[in-house]
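Asker: Following this line, the structures themselves.
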Structure 1
């Protein structure tokens, strides 16, 4: 007999050889119908696999990320199977689940595969799914695995890097794939599927390797769920920040300037400046000191910090000077520079906490295929700050940063979020620097601070930075997509590497603790997410153009100019549409440009010295004089940006 412990603490004994699916059936038939994946003692298991040891069991349904991963991982097998049905000479490589769906990288050889093939593959996947074939795992010796894939150099390369005894295949129907496991009970649960895209992807992400075809897909247990997803996808296309950025004239890219290097246009630059000022004002109240560091740094700086060893290959090539052996790097991160600022003079416990802030532009070499609008670029500006404090101050300082992040979210209407506590991967300690003792202290401080602030949190092992654990804020946008915005990290290690010290009250020298924090993350990515979240309808305090004055005809241009001067005197960002167009056309164009307020100026308005105010979206607010209108806008801004007290 084996003892199974359920999430609620209840225990039950079963005969050895029972499967996780049978245990679910024992609880309720309803659960058994919904369950997609399971874990035993924290390890993913197959639902149809006989169990010979007991422990803590967890079941996952479509409502859980782990359930979706199992569903989409299994669907990737179906995709590969369907493709081989039509392209038997194609060579499979890898096919993982991703945030929304799955993909499979395939070498089609001389054959073409494109959008015209999508429909037949979708139909074939559903035909294969109707077989209700079980997914069955089996162990395979390295010799047998290599023999099976003797004609597939990609799978052979993967197998060569695996240890004999750890290799497993997954079989369903007449299809076999190299696989670690984690499947739904059978293919019949897949009721709807859509091939979304086919794009080029280099084998193992290396530009020197052969380019494969990456086939993206998504699947669901109900057709209605796919229909809803496709509707959201259409809305996402309308909200694509690259499309809106061009339409609203915020930013552009130039091949001559270089891939992944955004050019901020006047409206976009003004928007950036307002975001920067907004955070700088809050930081000033919270006791931050503004610093500026160079765009390059000596290679030794990043060797000292450990960044070069970890990320050197992801940086731009070193810049050499006429001096022999002297090498510089484009700055890939700001923290080593701030450590050197800390060291400029001796520090005492009375100087701490020391909060250094910088909107620092950094550069990282992202591969061409990974670049995507503003969300993945090669040059970006981080709203970086580093807090140097004593161990006793750590938790309070951490909580104050949480307050700052939540203040930003509130002002920008990001109301649906959760916090992810990112910890070390216990299976791979070599990925991290620093002592076990310091890691435990840092992890404990984050867990306690998040609990005391009442944050909804999840824990993810293996997601920590190489120098310390962190708290990442995961924000849900208007389309229900999750974005990682804002991060706070605790670091005992860089102070060690840079030999940072302060004199304590005991007159002895001590190491400070370092908090890394970036509430926006990067201005580029933050603007992209915000743009898609609000569909270009920025909050009134942030939008590039708050008011557009629409004179009914040329006769009222002088009156419109007087109104513009009055608005600008009250720091309202306004413009006049002086085109020789009908008022209906001017209103439509202002709506397309997502201007929050339109002020119509005609004969009656001029006589009564007021404006007919129209709000974006077709809402008529009626006549207002300029001062009343200014007060109205100021009240709207106050509602959105409350006072920050830290």
Structure 2
């Protein structure tokens, strides 16, 4: 381009030295040369496009030299506002200006070409380096992927083969309640559970009750119902996370904590390899974070370590789990964003806690109880067990003999156990039928065979009777959430005045022994008889232990019956503490004791008047009679002579 420009300058000088007659021709050649130079610098296509934008296309094609010069001005100076046609006298000066501008343009183009060449060389160099890095990365990934060997591939194939095999659903999975109305005998508990969960402000809960009555299933189904209500804060995908309190233990080193989460330090606990290489600890959120926006259900919450319960309380208050590690450096730029967020803000843990337990409320930490509403699930009565058996048989699609539900209800008070017995009997019925699944009938004999193989014994032997007996009375006890009937008997022999004594089986406990001595004081007040004139033996049949004073009224009735010979009704059960003034005081567990009375065939249940509000009238079909004094109790219990009670 420089050589072309030098030739052009030489040509111009030769034209200047020519005669004036040839001056116009020289100008034309000069203009043509400048057009050629400009086109050589810019390129023909760009010149045409530029001329079109600047409105110089027609001027450039004109035969009239001033118009061609004007077009050249517009193009070189890129000025579309130039409209004045130059005169022949002005053209030489204009052409000189254009030459100077073209000279600058050529110089800039030369420098730009040199720079662009260097840039292209650098880009090519960097491109090759980038390709080498990618090649190295691919080779590394390939080497990592080749960690497999014939042994690992064989084990992987075995796992895939196992995954392809599926058994049918288990009997328990098939027979588990799928709707709330399938949970039998817990109408009050489910109503309370609904009220406390299906609300704009759901509460933390503790569910009390015996095993196998549907606590876990009820909580899960109520959550599913609450998720479909607009008034609750639970989203459609609210999780239901289950934990077993018997397996959750507090680790004072914070190395592992599946409930709350823990931090895996890079050196000792095996954080991710890329994190271990840079010395970055990795927090591992626990179940409380998994349960965020849903329910965390802890079965047997009373078995949890007290320290872990305290940690859980902190999470309930903060609705967040905090992590800490000596290895964490907030100024380290290699810390990933999610790890930085977990250390600095913690993990979210906004959930509703539901704890279930078969233990007494006194066994649960008071701090936990104070933050939770409490719901009691009721023991199942025989009619509830029978209904569960009927429902399970319908799901199995089998026929059951009329005696089967009643028979199963004698062996258990747990709904889960009743279903298990029915499933075992179903298996025996299939075996007898040659494994044909149509028209299967479960007989009472199948249930007896299951009971024999599993060494089952009747849960309650029917104890009530229509015949009154002397010196024998039914008391009521409670263990956990299950009531039971205590057979208390007494026998009295007249002896030398003032030389008598009272014997009582020690296995019943010190509280029961105190009840005997309290009763001895009341006997003299009521009957005028001095027990020092009798050898009296009081016995709890079966050696049952009595932890409280609730057998006082029953023991008193047995002793009075023994020394007076008046028989006691055997379709009546009594509970209540006796004061030495003859008053019957309130006792605990009245609600549960009613179930024990019902299972034993009792018709009338005598309770302290102070416990009247603790139990509904005619609960479980029992004739419940509140009394305030021992005289009222004896009026119901004692009959004039041994006879059948209608």
Structure 3
């Protein structure tokens, strides 16, 4: 064992530095084994793939060797919330306990920082839809005068989806770079400089992937100097990477381009007369295209969209309007950096639209829309049992390694080209770095093996470590599988499921998460539970953080959520004692990218259900189950309502991947479990 591994284990031991200096720290053998494996990987610049079950203490396990090694280390987390928690809470604690003076920095994507130029552009602009928005904008202005980091997260009262955010932050598209009059005061530039000088840099997956994919978020210049990468919540990385290694555009981007063009006119005399008409024409073309897309399914392939003649003409009209706007602004490009940036954005968006509409190259080989639709519909259903259609498979086999698709929102759309396999670019970036790479999460293994996630990450024979949750699941938890429920695709399933769950809620006194496979099922359950004895907290009724706060404070609430509540949610203690999962979380059948990946697996000679659908669902289920037991003193019941868990052979893969705990089919055992509390 290396010196670093020994030092890391010692720091996390019963008589070590963390036990001596951190109140409540408990030495855990699993954590010590994990930290030794991380240290060995760092010491020898190796790749480690490690699952650390809930309660292992993986954050401290990788922070200790990162700090003791002295290596330039980049730590990437799944979300900005986890990034803030790691940087502001966990890292300072471990650094202080170890007495190490390494410099650290927090770095986010540019959209997380105040842009002084865009704030000035927005001043006096009467685009606020309500007095509340106008008041919030004034609070942003006041905060801008005193903030030192410019991190939007400091504005706790501002919702994540506030329409004011695009007005006061920049993107890769609209940033003026060194031409900006506020360049010397730029918060993004300052954050980059701190990151370049730091030994430990905390980022999130979106930022890391954006720069690996050369999207120029401003982080790429420090990548070559990194000697170690720690990827926490690594199960999220392949799915997120597909978006970054692809290309897309959306209605919102195009609308923001138009608004920014008009805003620039305030700086240049006579510009409004030139720009206003083509901007209005673009806005009209977008409205007409979105109206034409109402006839389409919410998600689908590009071929499905363009099969509608009005939709095809709509994309042509938007492309023509973009070109007209670009040509109108070209003479103005020399009058201000803002107009020069708008011309470049119009040209770039026009190119993206054209490549999406016309196909990006030889990989786009479906002969027509009918073949494309047939290829997608031929994929087996959630259980992988329907035989494929040979003609559809032939069409799919002709297709290369990417899929073109669209998605509708309430008032907009997005069009995307997504690669089906990102393992090659991820592997190339990793090998080029010559650094240590540690991939860790509470949910990586499927049936005790790492083959699925290793393939997606482009890892060949990595070092692996599987540390189950150290909690006493046999004593602390119970798994209840209700009898007699109909198949999950039957219309009566929702009502029958709730009837089976009601006695559990009565025994627990509420204190439950009900996690649903779809928003429709969630809404139906909320309607059926309305007026019951437990306070209901329904996803969408308030921001996620606010819902969780109310749930914790209620003492006996029932929270209804979808996939977004399966991970990144931590409710320890008596407030949460039941987790109900309605259906095994197989991916939605209407996702064109996922369907195309299934066909790619089949073309390789694999089994789409065994190799893709099942492993993805197992990992998603493990995330949901992980909400139940969050500390040594927690107790709770997991309710799995999908009868396929016992009726189908693959149910054993799910159960084998979960913590080892008692399983019952009797409601009396559930009642006795809570009676012992």
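Computed from the coordinates by the stated procedures, all read-outs in this text should not be read as laboratory data. Here the structure is a predicted model, which means the values were calculated and not measured. Cβ atoms are built from the backbone, for glycine too; each structure is taken alone.
Asker: Consider the structures 1, 2, 3: one of them gives -0.66, -0.78, -0.89, -1.25 for log10 I(q)/I(0) by the Debye sum over Cα atoms at q = 0.09, 0.10, 0.11, 0.16 Å⁻¹, for residues 152-471 alone as calculated from the coordinates. Say which.
Answerer: 2
Asker: I have 1.01 for Cα Rg over 2.2 N^0.38 Å, calculated from one of the structures 1, 2, 3. Which structure is it?
Answerer: 3
Asker: Which one of 1, 2, 3 has distance in nm of label points 7 Å out along Cα→Cβ at positions 128 and 192, as calculated from the coordinates, equal to 8.2?
Answerer: 2
Asker: For percent of Cα pairs over 24 Å apart, for residues 64-159 alone, find whichever of 1, 2, 3 sits highest and give me its label. Display every interim value, and only then the final one.
Answerer: Numbers: 1: 27; 2: 62; 3: 39.
Going through 1, 2, 3 one by one, percent of Cα pairs over 24 Å apart, for residues 64-159 alone peaks for structure 2.
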